[in-house]
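Just so it is clear, none of the values below were taken in a lab; they were calculated from the coordinates. The model shown is predicted, which means the values in this text are computed figures rather than measured ones. Cβ atoms are built from the backbone, for glycine too; each structure is taken alone.
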Structure 1
Amino acid sequence: MPRTASGAIVATSLVTARGSAPWRGAELGAPMVIEDAGIAWSDGVITFVGPAEELRGTDPEVFRGCTIAPGFVDCHTHLPFVGWRADEFELRLAGRSYRDLHGEGGIYRSARLFAEATDDEVMAFCRPLVAEMADHGTTAMELKTGYGLSVEGELRQARLARRLADEAPQATTVTLLACHAVPEAMEREDWVRTACAELIPAAAAEGLADAVDLYVEDIAFTLDDLRAVAEAAAAAGLPVRCHADQLGPSGAAEEAVKLGARSADHLNNVSNEGVRALGEGGTVGVLLPASTAFMRAVPPPVRTLVETGAAIALATDFNPGTSPVLSMPEAVATGCSLYGLTPLEAVTASTLNPAWVLGMAERAGTLEVGKRADLLVLEGEAFRQVPYRPGHNPVLHAYAGGTRVGGR
């Protein structure tokens with residue numbers, strides 16, 4: 001297999017969305033499919049996509065019975081973190097709720113583990129996870145803060161995220177989850193003021209964040225807090241994102257649309273008004289099916305979202321508490337089986353649309369000439385093999401910037 005930033009391959013089929021993003025409604029399920037397809041790249045940039053018979057001037061590697069697809073883009077993760085919380089999973093199975101564990105466990109527990117670990121310990125914990133994500137086909141991803149729970153703690157996590165990004169083969173962005181949980185010994189309003197007046201400007205000035213996020217929930221932050229954070233993010237020149245309507249209906253999805261947020265994520269309890277807003281607005285609904293399955297939560301109204309014209313994306317929500325799942329093929333499989341997405345809808349939702357959420361759509365998320373050569377060789381003659389075999393890694397080879405970075 002070619003491991004350098006130049007190469008060519010042919011396979012039984014190739015599938016990719018193309019053009020401007022995000023895709024929505026019916027077009028979500030209409031990516032281009034080419035039978036007996038080829039792709040070539042040079043210096044990490046795609047130079048050819050089309051029928052294999054038109055691929056000239058090269059000796060490609062041939063993969064019969066396989067599919068070429070864009071690399072997966074995971075637009076919602078909680079790396080970097082350190083430590084697992086398997087005992088909380090066991091407690092939830094025994095009847096404890098996420099709300100019950102909030103405080104002694106949950107976000108606060110991960111924050112304590114993060115505070116107790118050295119920078120090198122955090123990095124040592126995260127490196128093999130990033131490599132495993134590459135093996136499962138993730139070639140671009142979000143890193144995120146939210147376990148610092150103080151100005152310096154959040155900035156430390158953002159610096160570690162940038163450090164991890166520098167080492168990772170994937171293209172990455174860093175999101176400042178400025179309001180994830182209220183720091184202990186602080187009132188919610190005081191922390192929001194501090195985040196807006198100190199944390200967000202400091203992160204922006206140091207170049208540590210590419211977006212700002214907030215968790216709207218009855219155990220976390222309010223719509224007024226979302227408005228304040230969105231204003232502070234805009235003043236710093238950063239887009240805003242929002243954890244919306246996960247545990248209960250909050251009106252966060254429709255407010256995110258009003259504010260021009262890049263995404264509204266989770267959406268398990270999105271209201272009818274929120275569905276309509278997402279169908280009419282520019283905000284992408286990021287769906288996190290592994291979290292839904294792991295929490296045994298009510299699924300969001302995905303078919304209604306698609307039929308209303310919403311743009312949707314799939315992501316893992318990889319975190320140590322509510323979704324310890326880093327595999328995008330697993331997220332795709334769960335999104336199809338639990339949410340009712342078709343395999344071709346899942347292609348767009350796991351590549352082009354999440355690339356738009358991360359501000360990468362001009363260079364990643366599709367297989368088009370001139371874009372970064374982020375691509376996968378998948379087992380099976382069509383993409384449907386990915387959701388058909390949950391728990392199985394279908395990625396034979398993963399390329400990021402034209403260099404092989406993972407696979408089986």
Structure 2
Amino acid sequence: MKNNHFMKWTPSINHKMTFTLLPSLLVLLAACHSGPPAGGQQGPAGPMPYKTATVYSGPATMYYTYPATIQGEQDIEIRPKVDGFIEQIFVDEGAVVHKGQPLFKLRNPQYDAALRTAEASVKIGEADVLTAEMNVEKVRPLVKQNIISEYELKSDEYTLQSKRASLASAKADLLNAKVNLGYTYLTSPADGVISKIPYKVGTLITSTSTNPLTTVYNTHNIYVYFSLNEKQLLEFLRVTKGKTLKDKLATTADVSLVLPDGTEYPLKGRLVTASGLVSTETGSVSFRADFPNTLGLIRSGNSATIKIPVNINSATLIPQNATYDMQGKKFVYTLSDKDSTVNTGVQLSENPIGNLYVVQSGLKSGDKIVIEGVGNLKPGVAIKPIPANTDSLYADAKTPTTNSLKHK
């Protein structure tokens with residue numbers, strides 16, 4: 001009897017077909033995962049394109065602008081020196097007046113009476129002097145003839161001196177009475193414009209009245225006052241030429257004035273003075289610019305904006321949209337030699353030139369920066385630079401523009 005453990009296994013037809021098809025399936029599966037043939041292979045994606053530009057370095061004109069208040073060359077309050085009732089008002093509010101032109105007439109009978117009394121006293125004094133002179137002339141020849149003593153002549157001469165002194169005092173009283181009466185006529189002390197007149201005819205006015213009768217504003221020339229805080233003052237002093245503040249004011253170009261309606265005043269002015277101290281109350285320094293007002297467009301009390309040009313011989317400029325903020329500081333992406341991004345911190349002036357920032361530190365001439373899409377970048381990313389048209393990009397550097405300096 002044969003042992004079944006040593007029986008020989010013979011594969012069936014189905015098993016043979018399975019072994020035959022298996023290599024083919026493996027080849028097909030490998031082909032599905034292998035992708036396109038070598039001739040149509042696609043490599044990894046290349047660097048993304050970004051607009052770039054070289055940092056501008058060259059001359060530029062920056063305009064500093066500050067809110068300002070305007071005063072006339074003279075703002076003269078008209079106040080009476082004597083008491084009285086307003087009898088006449090010769091001008092109206094807003095009238096243009098000239099020096100010496102009558103404005104008001106006050107009525108006070110006391111000064112009329114004082115004038116008449118003084119005039120009478122002068123006449124009495126003149127008569128007394130004439131009488132004393134006659135007595136002296138009458139006594140003098142009698143003394144020479146030894147008819148009367150010299151004592152009588154001396155007495156009459158002293159009387160004459162006394163009468164002359166009394167006459168001088170009376171004339172002084174008359175002059176004082178005329179002056180007081182003249183104070184009831186108030187005239188304009190300068191050319192200018194009349195402001196509000198708060199009182200009417202018949203009102204009792206005293207020298208201690210709270211409000212003046214009116215104010216005369218002499219606006220032939222105007223004074224424009226504006227302030228710079230400590231930070232703005234330091235920046236202004238850095239960018240203007242000159243060793244001392246006086247030199248810097250003298251070398252500053254003519255300044256302009258922007259009126260409340262946005263139009264520019266046609267006449268130019270000059271920076272004249274600056275206060276020597278920083279106010280402890282406001283932390284600012286007051287400046288004054290003088291403008292002619294021959295056209296009469298500006299009145300005392302107007303508000304305006306002063307515009308100060310500052311020429312920078314070598315300014316470093318970058319577009320504003322090339323910057324981004326991180327932890328309260330400004331950064332830009334500069335490009336390395338291999339066109340990869342490098343985040344670079346920059347310090348900028350508070351006062352831009354159009355859409356350009358003035359770089360104080362962090363960049364140098366020849367640096368290349370990314371000017372668009374900086375929010376999508378990270379440090380160390382390789383990009384494909386697309387150079388921008390720098391003529392249009394930095395056009396504001398050659399065209400004067402106005403920018404407001406932030407006031408804090």
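General remarks:
- Rg/Rh (Cα atoms, Kirkwood Rh), for residues 124-323 alone derived as 1.40 - corresponding label from 1, 2: 2
- Which entry (1, 2) yields the derived value 1.4 for distance in nm of label points 7 Å out along Cα→Cβ at positions 196 and 212: 2
- Which of 1, 2 leads on distance in nm of label points 7 Å out along Cα→Cβ at positions 100 and 308, largest value: 2
- Taking Kirkwood radius over Cα pairs in Å as the measure, the highest value among 1, 2 is held by 2.
- With volume of the Cα convex hull per residue in Å³, for residues 84-179 alone derived as 111, matching label from 1, 2: 1
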